[in-house]
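Here, each number is a calculation from the coordinates, and none is a lab measurement. This is a predicted model, so every value here is computed, not measured. Cβ atoms are built from the backbone, for glycine too; each structure is taken alone.
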Structure P
């Protein structure tokens, strides 16, 4: 049977070997707009992995369009670097394109050397809190020309195509949206006037690149912005863009300000493909679906259902560059799936760091962290089969060391299964299974149900020990913690204990918030039930929303600090806090738990004491390191390193990267 995913496709005159498209993502790996060896190595690896087409970017069209961390395309000086990048992608088997963009009001003056960002109208962004300067007609004309000049540089550098970003809240979509375009001249007002800027950009680009050079557009299927462009307007814009010369559309969702989650793990796989289908039904050129497509089966289903002609896999290929080849060779059980945590790929951008990956510690370090067979194989003992331990074992085994992995429980995965227990976090459980499969593919001796003590260390006599024994939940010094209705959050997440109807969660960090949401969803209707009731008109949409967000429990979080979820990444935190409100979880921030009583929890805030009624009290007071073997290893004279929570309670990202560093003999 022909695999839909690996059928070739044409965009304009360009033939692409399969339907897997890696979309542009800001990597923050350029330096002063210059392409770096790090960026080249990153994309060369994805091309070798079998992607049909790779789009890099976005790239700048002028000095106000981006920042020095972006790829530069606004000056001829950048052509040699662009050419190096194009060659690396094409020579490794993929088609190469560049996305051009102007950030408009999403740019920051601090990144522009104090210059004020420009936009169609002087309307501040919720992201930057800055008010941009309204563009003059002369500046508009100059910017249109800048897009064309940048596109010509892209073609001159040897790329196969160019993509224009016309969505996501950047400049072209700012002209389109009535929310950000309040102009009264020929570029504002009616829909026909608001699309004029975007159409002019496409016309100018087409004029300089010629009729046979493919032009793609990245376009919103829905902005998810109240008062912004409607879906119908976006579809009409797509038709107008095709008439202006666009050869394919990559459909994304939402502006950066939108309050609908777009890339995090709570977003169901492929859920936004209906928007690609909406565009596909309006145009005759190929359409690419995107967002949360991290598995070949999902991709095939979208193609088979007619939602799209290609699938965009961005973060999926950061996590596993070999995903396309594994799918082509029918080795899909070997794929390491993106969990959509955002910790390395998106949160890093807010820290002005280059993109990394929780699942793949080599992402962004393709040159430094190459697998080199060792000339002196050592006997390595890894204690603990969680994220850190498996990562360490894999790194060591890939170099040819003799590795034994000991885990005291019945399966590998450790706390990843706890992280995957809350609703919308199931991908973390899949990561546990994926990593365990990676371990199974290597010559690693795995010992389950095998606690390690000093005697076993002495008997094994390894050349090196990696202690990845994890952490344990903390019990706060509160009177009443020994009462029978008090349980640990970890036990609830593991499903080994139950809770009553009224629950108080003590601790509002990540674990506390996730536990509260797990409890708050109990008793809500399922997605299957929701669809049945909606399709059959059994209840009003308002009633269904209530049934989907109001469960059978009353949940309250008590947190000593002045904010909740402080240890979530920025990409994830806002959505989790939004869900607390939606699901009716009460919160008491800045409150101290004084005592747990037979009927509830006494708390104090600003000198005022109240008692919260509770059938069950959940302790989510944090994690402390569990490292019982360091002294034994030292006494036996065994070289050892401690990684993950056993070293210091942290995030999964830290555990994976520390484990890899230890297994590869890289100093953490």
Structure Q
């Protein structure tokens, strides 16, 4: 018995450290995009497995590249050379000693030739596989390049034809493109300047001469470059939020959407065998995107002083080898960290590889595995939706597209569902409509002969004669005769505060229905985050500010309207919204993107109609001319802004007073 106890204890002691290391191997959170478009934590996608070239001294690694043959090239600007190692981490060669001064970028072409960008010597050096210097690429002497254009090579890439793509410091014209013999071919993939409202107004209001002298703005220079196996060029630009990552076609046009990423601190970019894009930012995070620009994973981070594997102090370069392992250089530590895929990310990558080729059904098994581990993985729901759509299971596709918050896929699937419903039920619908009209005209004919509807008409007239109901129904008069209606509203008291208050309540109820029951394709909300108090404030605060500001401004400017008149007139001005928003909401549930103009045009007409009646209300209630009405509206809007600022200041002061009193009471209680 003692022998077995000793054996068991020995096994526990041996296994426990291994388990501890496994749990500590990923000292960072891995995040992905949820269906709602926000970052959520997910299973570890890449785990740090070791320090690459741990037995070799590395002073200041600037860049790293993995070639298709399994060799890893590390540019060491401190040692002024390029270290070449195999995938096992064994050093096999050192290139550029005595030639390089400040190497900062490296690339290896299909023939095995090594290109190194040297910042200090302002050249790109080309070495053979054996490390022999074969060519030097200095500053182009072409007039098209420009004598004042900077040429300080930092990174380099080479395509299949042998053309060089040089990233130069301060090259705002884009990536410098050189031929195999060093001739200048032009600039490639120039960045665009950020467009803002202020710049738009400046461009609109100034002449070309003024623009060139006063508002000159140059685009940011790209910071790094990568080339995939198809020959497509990728670049990242630091310090901007517009087209941070670019996937360039032959014409130099970006194939990704401009806001593919929110990060403006990217240092390097690399592409794996499947076209997935990996970027490294200055905070040590690695962002992985698929070939379409969909964010897959975010992992890594800055070291917090614990020196844990997988965290960095000064990250500089990233690459992916043929096995899918990720290598990241840390200049301050002088080390290269290796990350390996986990079983979870392996499923994601297998699914993406098939999904990218349009094999949606074949990829379904992998996405099911992903969703079993993380049901909020947005891309998985989109892929599942396409798989179901391909199998003509449109109901399941609708469900997946809804979970993925994918309106375009939802529109396609819904069109199919609607088409099938119409083919099955359209004849019955037409029959019901025909029967309805037959009954309508039959009743109308019989009523003309026998007066069978006189009793219902008398009852309806009796109900309409009730004051409150007649006041509520008075809202329909504003569609045909808004000017006369406001006259009766003000002079004859055709409406009361009670009826107006009821209509305000109806307005709020309809607003909630419109917001939460609008069709999926046109809804712009997250119902889980809804708050009744917030919705009340959103609806009634602007209306209340409008009424108060308009009353105060009109009182000063000789307006005839009373506060009561403005309160009542405002809600009756919103008659088009109250009457038509529910039908528009219902229609939005049966439209696809092909008919989106119906919904958009209808809502715009309703809002424009309300503004027109509101303008008439201010004019008629206060007995203004057209010019006085416009002046009153602008001053009212200005007054609303001032009131908001005053309320904000009061809130801040109250908050400070509260903190002051609370701290005094707390101090008294502690000392007592």
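Of structures P, Q, which gives 4.8 when distance in nm of label points 7 Å out along Cα→Cβ at positions 124 and 604 is computed from the coordinates?
Working: P: 4.0; Q: 4.8.
Going through each structure in turn, the value belongs to Q.
To test your reading of the models, identify which of P, Q gives 10.2 for mean count of other Cβ atoms within 10 Å over residues 444-451 when calculated. Matching structure: Q. Which structure, out of P, Q, was Rg and Dmax of the Cα atoms in Å derived from, given a value of 34.8, 113? Traced to structure Q.
Identify which of structures P, Q gives the largest calculated value of distance in nm of label points 7 Å out along Cα→Cβ at positions 132 and 484.
Values: P: 6.4; Q: 10.1.
By distance in nm of label points 7 Å out along Cα→Cβ at positions 132 and 484, the leading structure of P, Q is Q.
Between structures P, Q, the greatest calculated value of FRET efficiency 1/(1 + (r/R0)^6) of positions 108 and 508 (r between Cβ atoms, R0 = 30 Å, to 0.05) is seen in P. With helix-only ellipticity at 222 nm (-39500 (n - 2.57) for each DSSP H run of 4 or more, over all residues; to 500) derived from the coordinates and found to be -15500, which of P, Q does the value describe? Structure of origin is Q.
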